[in-house]
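Read through the structures below before going on.
Each reported figure results from applying straightforward, stated rules to the coordinates on display, with no laboratory input. Please read these numbers as outputs of a predicted model, since none were measured by experiment. Cβ atoms are built from the backbone, for glycine too; each structure is taken alone.
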Structure P
Amino acid sequence: MDAKKLTFDKDWYPHYPEKHQTSGSAPCVLGKWVLFNTNGVPSTVSSSIVAVSQEDPKDLHRITAIPIGSAKKSFWPSKLSCDPMTNMIYQADTGVGKVAAVRINPATGQLTKVWGPIDQRTFGFFTLFGPKNQRVVLSTHIDVTNPLTALGVGAGVYGEQFIWCDALTGRELARSDYVDAMSQGILPTPGYGGLAYMLQSDGGIASFQVVKASA
């Protein structure tokens, strides 16, 4: 094999969506496991988180952390967020309007739900930060009281807020006021001094800072 040459490994070619599920947007990698979420475009069935071994495409594990329930569609255009510090995986379902967290056993690939589903509707990614025993997950929530067209796809004419949660339990730590919606698929970005930034669909930039509640 030529050095530094990429070749197509035809032996590693798993098919991860089940019947009526659609493909996800992008994978993430935790150790030897490649992880996908299904239903990157709308589907009429529940989404799955799927883990596939890099060593054996037949070694595949899946979990339904967010059942579709009474929702008409299941979809989430962003990718899973995977945390190598805790082996936690974070998933949303925009159609269902919920988020959840799953842990993977790095040795076996077994997937176990840790918390959720929690009511929260987002198009975006999850951002993780903080030390291992104090991990925080930052994500967004859409104001569903504003009129949405196909859940806001395209126009982005709705309000959106940041939510900070304990990444290991899902317990809410803080949430911001609503501002004009972020650009869809944008990563909430922590900055220096506790600031967090949101790129908005109207070309603006909103920044937030968590402060202690007054007495």
Structure Q
Amino acid sequence: MSSSQTVIEHAVLFKIREDCDPTKVHDMVTALNSLASIVDVLYLTAGPVLRNRYSSPYFTYALHSRFRTKDNLEAYMDHPHRDSVVNKSVIPAIDDFLAFDWVAEVGDGDDAVVPPPGSAIRATFMKLKENLGDEVKPKILEVIEEAKGIFPQIKQLTFGENFTPEKAKGYWLTTLAIFPGIGEMEELNSKEELVAAQMTKVEDYFESVFGIDYVVPAP
């Protein structure tokens, strides 16, 4: 049996103001990537969104990071350097943002925690319909778990309930599929019937679903 480790996933999506100077956008991304130096961060990268999937909402940049514990994430959120980056570089450049935090299981070893540059990431965010009972949640998670065996292009798949819903505008569940590169992610696009068959099993439970594709930039 392969071993695994628990990490805390933290993802933030940004919508850049249409009138924002490109220099300020560049400075924002540079400043966001500097947050990787904070001691509590296991992994952090930020860059442009490759594409938005589904029609709404629409975001242009993303940050993805990992932490060992919720306490480490909290320490990062309270860190003076992060506060400075948010106030000086991020807020002046954006119209909107969403943030998602969830507990995830990844493989053993450092290489399972840190996706290498060039990896392609497909993140999907789901909002449940109101008045659904808790009994539907295990059904949804079971269908997502099945994707590991159905789609061999996926190198790593994490998913979990968002434990900071106030930052996510009601989106309950996040899935994060990591591919070795864009080619493998595009290969999944060619399997529309299989993907649709999986979605059909759970689509009636969701009020809204959206996603983004993102490529891990070089350091």
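Quick look at the values:
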read-out: Ranking P, Q by percent of Cα pairs over 25 Å apart, for residues 30-133 alone, the structure that comes out highest; value: Q
read-out: Relative contact order in percent (Cα under 8 Å, 6 or more apart) derived as 12 - corresponding label from P, Q; value: P
read-out: Identity of the structure behind 1.5 (criterion: distance in nm of label points 7 Å out along Cα→Cβ at positions 78 and 166, calculated), options P, Q; value: Q
read-out: Parent structure of the calculated result 0, given that helix-only ellipticity at 222 nm (-39500 (n - 2.57) for each DSSP H run of 4 or more, over all residues; to 500) is the read-out and P, Q the choices; value: P
read-out: Source structure (of P, Q) for Rg and Dmax of the Cα atoms in Å, computed value 17.0, 53; value: Q
read-out: Structure responsible for 4.0, with distance in nm of label points 7 Å out along Cα→Cβ at positions 6 and 174 calculated and labels P, Q on offer; value: P
